[in-house]
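A.B. asks: Quick heads-up: structures coming right below.
Only the coordinates and a few stated rules stand behind these numbers; no lab work does. Treat the numbers as computed from the prediction; the structure is a model and nothing was measured. Cβ atoms are built from the backbone, for glycine too; each structure is taken alone.
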Structure 1
Amino acid sequence: MMIAHASATHAQFTPQDEEVCPAAAGVVDPEFYSAGRRMVFMDRSNRLKVVALRSDGSLGPGGCRGTVIDERATLSVPGFPLINGGEWALSQRGAEIYYTRLDGSGRVEMAWARENGGSWDVQIVEASSDRGLPIPSMDGSDPQARILYARSCDGGYELMWRESTDPTTERAFGAHVVQASGGAPRWVRGERAITTTQLDAYGVAQAVRIDIDTTVVDVLTQDTDPTDEVWMWRAPEFGAARVFIAVARGSQLRVYREEGATWNLINVLDAAAFSARSGIYSPEPTIIDGRSYVVMQLSNQKVGPSEIWIASIDPALPLLRQVSDPTETHKVPTEPEWVHTSDGSFIYYSLNEGRGRASLRRARTGL
């Protein structure tokens with residue numbers, strides 16, 4: 001196990017961090033589809049919007065205003081502690097956006113939107129009343145996207161999944177959702193499986209992988225430290241072996257590699273070792289030129305003065321780099337997202353400016 005510390009790789013990098021949209025533009029919860037050069041987002045009037053990205057990752061025609069897809073979108077589901085806007089899906093049907101909207105009586109339901117000759121077709125997801133906050137799969141070989149989501153019931157909620165076009169496939173699955181961190185279940189890319197956390201016999205959240213067809217739950221960790229934000233993928237730097245990341249204690253990014261029948265801890269990034277912001281939030285992995293990287297928000301609380309960092313997962317080829325402006329120590333950047341372009345890879349993030357307002361910013365990664 002290796003405890004990572006700030007390195008020369010970080011010291012030689014000069015952050016380049018710029019505003020893309022001012023807070024007045026009202027860009028809320030942006031999500032990006034790099035291959036399709038699109039950004040979907042909400043505005044403060046609960047309208048779902050989309051805008052094209054240029055080849056260099058900057059916003060295209062329409063800019064921060066975007067094109068309205070739906071005027072009845074919403075970020076929340078009654079009884080569920082987290083919020084979420086539109087999310088990109090990928091399947092044999094192409095790229096789609098899944099999101100939550102309000103029907104004519106004000107009840108939540110799910111919808112999808114698909115681009116069609118420059119306009120957007122919107123359809124309601126069949127039998128989706130009282131369901132929302134869909135997180136779709138991104139596997140282009142699937143006949144249709146799979147979605148996991150929250151169903152509102154009896155003042156609470158139940159976590160479900162289904163094939164997006166077939167309501168008869170709806171099934172519940174167990175997961176431990178953490179409101180303070182925003183930790184949520186995730187699809188495993190290329191597999192019919194979900195990673196999430198479940199409480200063990202001692203009430204400690206452990207990382208698990210759930211096979212959605214067999215319902216088999218593989219317990220991935222057996223730690224005394226609570227685990228959150230579990231992401232799994234195949235890492236090209238390890239010969240396409242499966243790896244997963246998880247946040248432990250709220251302050252350590254732990255990297256595990258599958259070797260035979262076991263999962264071995266191969267790297268630990270301890271936020272306190274390289275930042276005064278000891279909490280890790282919103283980690284998101286990506287692959288660039290055959291190597292896996294993670295972007296994360298470092299803060300002492302989910303919404304508070306923060307920094308945005310990227311790191312490689314391979315202890316043999318470490319990279320640790322702050323990409324947000326290090327001089328802005330009082331700023332509140334949140335929700336970092338990867339965007340890959342012909343000019344390199346960028347991190348887009350929201351900069352909380354108070355009173356429900358946030359600007360949209362873009363930071364170079366040097367990758």
Structure 2
Amino acid sequence: MDHDQFIIMAQASTKDVEYLAQLKNNLGEANFKSLAFKTLNRFIDNKEIVSKVMDIGTHNWELSLILEMEKESWFLESLLYLTRSLRSTMIENKEKGVSIIEQMYPDIHESLACYHDSFFLQQEAQSQNPRHTVRAYFRMLGDTVESTHKPHTLLIYRMLSCNPSNQLYGRPEVVSFGKAVSSLLEVSELEKMYKKKLFDVSLSQWRNIAQHSNYQYNKRSEKITCTYGLNNSQTVDFTVEQLLELLFALNKLQALQKIAVSFCMIEFMKDIQFDKYGKIELTVETIISQIGNGIGLEGFKVLSVTNDSGSCVFKIEDTANKGLASFKQMVNRLAHFMTMLKEAGHEPVFELFTLQGQKLTEARVMTRQRHG
């Protein structure tokens with residue numbers, strides 16, 4: 001990850017939790033903690049684990065998204081269905097469920113790195129020529145569905161197919177991506193996320209459209225026409241702006257899948273050997289994201305990130321005038337991720353500045369707090 005990517009990732013991660021940060025500021029610390037605990041406990045049926053997740057601060061992004069999306073019934077209903085169904089699999093057929101997760105975890109882990117790659121590519125997708133923009137967006141769409149959505153979708157299908165209480169029980173466990181999606185569409189709680197919210201075209205069909213270039217841009221009408229389906233082929237027309245809306249919808253779908261799968265893994269982490277099929281390490285992008293989430297949640301702003309001579313310096317602005325006490329508290333909460341970043345070869349330094357640009361203090365992993 002180069003210098004520009006460090007700052008892009010850090011700033012994007014702080015924005016990801018803006019809603020959560022505002023909610024925390026409005027509610028106050030005690031009420032916010034109560035809301036956060038109740039929310040996470042709806043999806044993770046283990047109070048001890050929920051408390052640990054909150055203490056470490058590993059799922060601020062997930063919490064922010066859930067609270068922000070809770071008014072969209074399809075999102076909440078699908079997430080509740082998936083978390084309950086995956087938990088049911090782990091309870092009723094734990095040996096098989098654990099085996100599936102252990103087998104597929106390397107792909108799930110890699111999909112996160114691919115998601116970050118797509119994020120950076122998206123920064124360069126805009127063009128003055130609509131045809132070029134459409135092609136860039138569809139290339140990104142096809143790659144993202146294949147490398148990021150697909151591993152999660154296949155894991156969800158396999159877990160449901162071995163759950164005696166699920167309507168998909170008894171289906172062949174290993175199937176193609178298209179077959180997995182078509183089976184999941186039979187579940188009413190999942191049809192919206194895998195098709196209805198995607199312009200009424202299934203996730204696997206969008207992958208096919210992108211990979212086979214079954215789309216055309218008409219300059220005169222400024223519309224994109226997509227063709228899909230082997231038998232009784234169908235078409236769907238939309239604008240470039242709507243194509244961008246589709247990409248946002250796909251991001252929501254992937255977030256939903258990622259949250260459901262990660263919550264299941266957290267709840268049953270004592271039973272799962274995540275590195276059974278290979279050593280798994282967090283990427284630098286993931287660590288930077290966690291740090292950005294933590295900075296944003298506390299109401300601070302990342303002005304810049306410089307990564308020179310082994311030091312990763314975060315220039316942080318005390319935008320809300322939180323003061324040194326809040327800064328120290330934030331550093332303590334992020335010490336775990338700061339240590340991980342140092343172990344990855346980038347020693348983190350947090351520098352705190354006032355709105356007027358005056359440096360107040362700085363913090364490092366070992367010394368925690370040094371006055372400048």
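A.B. asks: State the single structure among 1, 2 that was used to calculate volume of the Cα convex hull per residue in Å³, for residues 251-338 alone, giving 153.
C.D. replies: 2
A.B. asks: Right, here's the next one. Computing relative contact order in percent (Cα under 8 Å, 6 or more apart) gives 16 for which of 1, 2?
C.D. replies: That value comes from structure 1.
A.B. asks: I've got another one for you. Taking volume of the Cα convex hull per residue in Å³ from the coordinates of each of 1, 2, which one would give 156?
C.D. replies: Matching structure: 2.
A.B. asks: Can you say which of 1, 2 returns 1.1 when distance in nm of label points 7 Å out along Cα→Cβ at positions 243 and 291 is computed?
C.D. replies: It traces back to 1.
A.B. asks: Moving on to the next point. The value 12.2 for mean count of other Cβ atoms within 10 Å over residues 211-218 was derived from one model only; which of 1, 2 is it?
C.D. replies: The structure behind it is 1.
A.B. asks: Oh, and also: Computing helix-only ellipticity at 222 nm (-39500 (n - 2.57) for each DSSP H run of 4 or more, over all residues; to 500) gives 0 for which of 1, 2?
C.D. replies: 1
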